[in-house]
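Next up, some structures in structure tokens.
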Structure P
Amino acid sequence: MARRLADLSLKQSFLFGLPLMAVDFAFMWLTVFCVGYLEAMWLAPPYAGVSFTIANLASSLLVLVAYCSGLYPAIGMTSVIEFRNLVKAAGVSMVACSSIAFFAGTQSDVLFYLVLGIVSLPILLFVLPSARFVVRSFMTRFSWWGAPTLIYASPTHARYLVGHLRSMAERGLRPAGILISSDQYWDAHSKDIGYPVFDVRDATASALGLNATWVLCSEDHDGQNSFEIPPSLDLIPHRIVLSQKNPVGLWGERQCIGLGGGVRLQSRCPDTFRCMVKRAFDLFVAITALTLLSPFLVAIILLIRLGSPGPVFYGQKRVGRFGSEFTAWKFRTMRVNADQFLEECLQNNKALREEWEATHKLKSDPRVTWVGRFLRKTSLDELPQLWNILVGQMSVVGPRPIVNSEQYDRTYIVDYPNAYAAYVSVRPGLTGMWQISCRNRGTYEMRIHWDMYYIHNWSLWLDLYITLRTVRTVFLREGAY
């Protein structure tokens, strides 16, 4: 039975990784070929036809390096880890490709290959992860793609994990059945989980029947303080232990000391060098965005002037790093005296007040102007905060800035003191995990959860991922209203 499950796992890995390998090869080839072709036209005839050869070499190297980085099949791999490994693989393959082609040619070719790498890499930074996301989302339509997964947990927690796996179906872990400890087995049958329920002692037979080669084990499946993986799960090829009491975090790594094994946890406190790099990244993004978007900024100013009387910009006191207050700037999207008007609306409308207390947002906000509605849906109202980034009050990526008032975020400060202490240790961000994860669709507690997730898992890779992911969120208007 163990060999049958191992062979099945190999087959699933091949079927899962093949589309990803194909899309990586294709988009790497297209990017390098197009850049090389245009460059050959610009530099002169000696380079005509070389782009085809370079594209083949670069694409082959990418697939090889990506395979060594665990990107095939990448079942269950976190999107941020996948992004990091993919960018590294693209960078290594481009450097190796340019080096091989350069040393095979002459010294006069250095300009061609240098420009090829410098131009191709920023394009690949956006194209490869986007292409992978599209392919992953498309492949979820097919039942043969992915890995059927068993869940060993209590009935209540199993229902939560099923919903979580279904919300991230593109990661490849498809819930197939629930494993329950023997003392909870009959109780689980009385609850509608939506998936077949098995006694954990029959895990191997259940896995064979469902073609399941992965199992998620939740340490709080029985509410006990101790947790051991049942021996009946030993034959399932892939086992993931989910820890609630000792969270591993995004960047945890396996570590073996002698005969013992564990996970190395990374400190969330960055060193001086990484803080300097983050600040340099903030300045680069802010200056570039202000330069490229200046025509749009002028057009927005004119629209606001025509749309309603009042100032173009709206400044609001926000809590920043070390608890100091600063003025966060936005394009004005509301009528004048908006706060007073909101209080009147909340007093006269019970449903509106309940929505405000739950999310601190209103889906149909009566204060918003017609121009402001457009600016909010496209997130263009946030662009003046690029100035806050330039002067060091905010960062490109970070927790959403809070307002210390009863109407807005006093709950954050009073009811979540530990979260607030972590919040004031960093600069608030123009974008962040909350914006790309749930935005206005989530509750206020989810916003705090994503703030803490970012702070505890911060890295330059996470910042870069969130920045690029924000482009998709804004373009598709995910969670906007």
Structure Q
Amino acid sequence: MTQPRILLIDDEPAFRTLSQQWLTSEGYLVQTGASLDELGARLGEFDADLILLDLSLPPHFDPQHTLAALPQFIDRPVIILTGHGERELALEALRQGAWDFLAKPIDPDMLAVVVKRALTKHQLVRELNSLKSNLGSKQAVSTLIGASASMDTIRALVQRIAPTDVRVLVTGPSGTGKEVISRAIHDLSNRADRPFISVHCGAIPADLLESELFGHTKGAFTGADKARDGLLKLADGGTLFLDEIGDMPLAMQVKLLRVLQEGSFYPVGGRSLETIDVRLVSATNADLAEKVRLGEFREDLYYRIKGVNIETRPLDDRPEDIPLLINHFLALQAKAAQQAPQHPDSQAFNWFIQRRWPGNVRELKSALDSVAAIARNGVITLDDIALLYPDAQTSSQAGNPAVTHSGQSLDAQVRALEITLISQALAQHDNNRTHAAQALGLSRQGLLKKIERYGI
């Protein structure tokens, strides 16, 4: 176990020497200093877990100077050492975040107790923060639903690039979750506590897009009766997501390029330069390289936004993801409706899996929401589906659920079939894993391993 590190700052040489010897004998790694200046210098080279800090330090010997500096150091426990008559000042230090205070002359036994308690609490806080961080990471990644190889690749990429500020371009067909991926990147980044601002470049008229992005001053144009910050300013410190960036007019592309190059812009009608710090994530279903070739998208902007390219795949290329998406969206629908989830029976389940979804994940979610809304008794049947989709076959077609998507390797189809069967069994047995395992002819442990492997 790593030795706890203590930094002792006191202007009395004899006290420093004796305290260092005693704390070292107790198993601590100790460094000392005699002034506030030395406190800052020592912390730069010695990452202390705890600080023992005298209130009256040179050059001013004024406790108020120490109190003023205290907030810089309370990211770890600070124990204040006080002289006679400084109790009120010590209490003020506690109000400013110090852990505790001890009056001189210091009782070694009391010092041992206070130091040990402070270090234990500090360690617990660090572990709690680490757990929260890990939980946040798992929650962000858990939004990227799928067991296909392409989704495994996307999850791995997102986790690697999220902590950086590299620009990201998410490409792929409409409805494949490009904004979900972009939000996961933000949620896993160091900017997670700052805004995530989404702009659909094709949904805002060209003559309004500049004002929406850059904001405007009062009187900048007819109707601008007051100044307004743009979305770039609102995203400062966070992430700006430009959806369907391929639809951005060429004139706006020039202005966006300047923002990316210089980190600054002028509001419409303004003369004061605004400086921002944003991470850019863009998305498009267009072939930007082809648009560059046709002169419809600036080549210099293309390479500015590309950074890391994440490519999403249509559902037809990843049928093994469909069972997991079915369960996920039905759970979300139930949560929103504050009711128990609806479950497809085997025929309905297979209809969802075998049907082609040209609108991809977005279309699948819409279909599930609609069918779940009209299902009765907690079970979605083919009869329910046929009310909304007349092409649904009501005959018994699901005796042996088969993956009918062509062009898939045997391995991918076996994977998809296993996910389908397991998802069906869990749905039919109200998520009781023991009963589902029995129905599938598996041991409970064997089922749990498959559930973990496929992320079900």
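Here are the numbers for this structure:
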item	result
Entry that produces 3.2 once distance in nm of label points 7 Å out along Cα→Cβ at positions 324 and 356 is calculated, selected from P, Q	P
With helix-only ellipticity at 222 nm (-39500 (n - 2.57) for each DSSP H run of 4 or more, over all residues; to 500) derived as -18000, matching label from P, Q	P
Mean count of other Cβ atoms within 10 Å over residues 60-67 from the coordinates reads 15.6; which among P, Q	Q
Structure (P, Q) behind the derived value 0.50 of FRET efficiency 1/(1 + (r/R0)^6) of positions 308 and 340 (r between Cβ atoms, R0 = 41 Å, to 0.05)	Q
Winner on distance in nm of label points 7 Å out along Cα→Cβ at positions 148 and 420 once structures P, Q are ranked, highest first	P
Test item: Rg and Dmax of the Cα atoms in Å calculated as 25.9, 79, pick one of P, Q	P
Origin of the value 18.9, where mean count of other Cβ atoms within 10 Å over residues 228-235 was derived from one of P, Q	Q
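Readers should treat all values here as calculations from the given coordinates under stated rules, not as data from a laboratory. Values in this document were obtained by computation on a predicted structure and should not be read as measured data. Cβ atoms are built from the backbone, for glycine too; each structure is taken alone.
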